[in-house]
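Colleague: Following this line, the structures themselves.
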Structure 1
Amino acid sequence: MSPPVFRFAPGPNGRLHLGHAYSALLNQGLADAAGGRLLLRLEDIDTSRCTPEFEAGIFEDLRWLGLRWEEPVRRQSDHFPVYEDALLRLRSEGLVYPAFMSRGEMRAHIVEQEAAGKNWPRDPDGVPLYPGLDKALPARKREALIAGGRPFAWRLDMAAAVARIGRPLAWAELSADLSASESVEAGPELWGDVILARRDTPTSYHLSVVVDDALQDITHVVRGQDLFAATAVHRVLQELLSLPAPAYHHHRLILGPDGRKLSKSLGDTGIAALRGNGATRDDIGRMTGLDPV
């Protein structure tokens, strides 16, 4: 039997903070305990915000923490054609459509609907669902808008996707020590028509992450609780693209003094800043509740 494969997948759009340290060290510890492998992936599809400087900072921070990973490191920006192929498959099956409404147009439509007494649905993150009016556009009209340079995003027709699958979806949620699991029912319809790509970016987080997990033979996805609900979207895409589903463990989040999830903009919790102020690896372990590192 092949050893389990874990991955840590930060985005090089800022320096790592304590929350990243916790997730990275947890993945390392679980991989070691299971006799498994740990891969490092750089999720850098946002080429406007991800920089070589931030990438170098990630390597510096992770090496200082003592993380060990296999080479080569996968950079998503090197594999855009792979994600484009996956998107093309979904498009050919009529499961994706070009969505032309701007944010302003979306807001105006939703305000109008709510003023008329409609309770507009929101996704698990609290974002209003996309109206989906574009799905009724004739193909010729869509083609004309695209040819004319109208900005758009490729969105998954979630209702069509769920109907195509034709059965309830679930995922295996592992306990903290990976010794037990429970089946969690997915609710992909709660997310509405999620974006899978934009005109100028050939993929999204949702699409690239499921493709990469399959291509890298990831068996265990250990990531933050903030992505728990989004796993429903990933299960839909895995089914539509005939990709294997790894087991998941969504760990607790490291929160800031104000009780909110840490952000890369919070320099005082950055690993580099803490190191610069004299923190040791053992200090990081104690601060994240993983004592000793």
Structure 2
Amino acid sequence: MTTPASTDLQKAHLAFIGGGNMASAILGGLIRQGFAPAQVTVIEPFTETAAKLTADWGVEVATAAASASTALSKADLVIWAVKPQVFKEAALPVAAFTQKALHLSVAAGIRSDSIARWLQTDRVVRSMPNTPALVGQGITGLFARAGVSAPDQHLIEQVLKSTGEFLWVQQEADLDTVTALSGSGPAYVFYFLEAMTEAGVKMGLPEAQAYHLAKATFGGATHLARQSVESPEVLRQRVTSKGGTTYAALTSMADDHVKEAFVKGMLAAQKRASELGDEFGKD
């Protein structure tokens, strides 16, 4: 069977199932770049969230799939921004209207086999974005099933480029690693920002100043790493003089096995991502 070709983004009709933070990040990025609100339909059961989406972006929002069946039937791309535990419940009543559409899932853990089975189509792209997408600085891992064409992939890229960077992985299992590394990653950064701020306060700075210094340091170091061709190990060594202040801090952290604990935590995140697929992907 020939795979339908996706249309150009500016001619596409998009449907969002779920209107939470990630849907709003994608939607907001598109509309800021000139995408017409009239080309978007959102299904969002919570009336407060639905009202905010309409107020913020001027899009049509339905509170149930049945009331949006006509719009869903003309959708070129359906973006699934629902929690993993309700994905199946949301997908089954929609499948009858969306079998000709391309589907993009941003739900953590739910494998594409389950999504394709529930929606009765192989045109499924599974993704793992992260919350910096809310400010256009995210990165999204993507996996395409065999039924997804090159034009389909291009359409997905057009949609997601407003949220930041993206990369395609060849094996779906790699998305569990993407989840552990970058999907959950912002929380690790915030965790270290909390610790640096707390330390600054204990050393006598006002909390606002300590937090400002911590944020600026993270931002500057990340920018330096992006601009450099050197490894993080080399960059770290360049800041570390034996017997100096940085050396004292890093030696203390090494004695407390901070790096090992950090890696162990990320492996726990990867394991949990895989478990979500087992838990919520059942028939």
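Laboratory data are not the source of any read-out in this text; all were calculated from the coordinates shown. These numbers come from a predicted model, not from an experiment. Cβ atoms are built from the backbone, for glycine too; each structure is taken alone.
Colleague: Name the one structure among 1, 2 that helix-only ellipticity at 222 nm (-39500 (n - 2.57) for each DSSP H run of 4 or more, over all residues; to 500) of -15000 was derived from. Numbers along the way, then the final one.
Modeller: On the way: 1: -11000; 2: -15000.
Value -15000 for helix-only ellipticity at 222 nm (-39500 (n - 2.57) for each DSSP H run of 4 or more, over all residues; to 500) corresponds to 2 out of 1, 2.
Colleague: While we're here: For which of 1, 2 does FRET efficiency 1/(1 + (r/R0)^6) of positions 200 and 256 (r between Cβ atoms, R0 = 30 Å, to 0.05), calculated from the coordinates, equal 0.35? Can you show the working numbers first?
Modeller: On the way: 1: 0.35; 2: 0.95.
It traces back to 1.
Colleague: Of the structures labelled 1, 2, one was used to calculate P(r) over Cα pairs in 10 Å bins from 0, in percent, for residues 184-271 alone, giving 14, 40, 32, 14, 0. Name it.
Modeller: Details: 1: 14, 40, 32, 14, 0; 2: 14, 38, 42, 6.
So the calculation was done on 1.
Colleague: For which of 1, 2 does relative contact order in percent (Cα under 8 Å, 6 or more apart), calculated from the coordinates, equal 24? Don't skip to the answer; put the middle values down first.
Modeller: On the way: 1: 24; 2: 17.
Label of the source structure: 1.
Colleague: Have a look at 1, 2 and say which one yields 0.05 for FRET efficiency 1/(1 + (r/R0)^6) of positions 152 and 216 (r between Cβ atoms, R0 = 25 Å, to 0.05), as calculated. Walk me through the numbers on the way to the answer.
Modeller: Details: 1: 0.25; 2: 0.05.
Traced to structure 2.
Colleague: For distance in nm of label points 7 Å out along Cα→Cβ at positions 24 and 136, find whichever of 1, 2 sits highest and give me its label. Could you put the intermediate results ahead of the total?
Modeller: Numbers: 1: 5.0; 2: 1.8.
Result for distance in nm of label points 7 Å out along Cα→Cβ at positions 24 and 136 over 1, 2: largest is 1.
Colleague: Can I ask one more? Can you say which of 1, 2 returns 16.9 when mean count of other Cβ atoms within 10 Å over residues 144-151 is computed?
Modeller: Numbers: 1: 11.5; 2: 16.9.
The read-out comes from structure 2.
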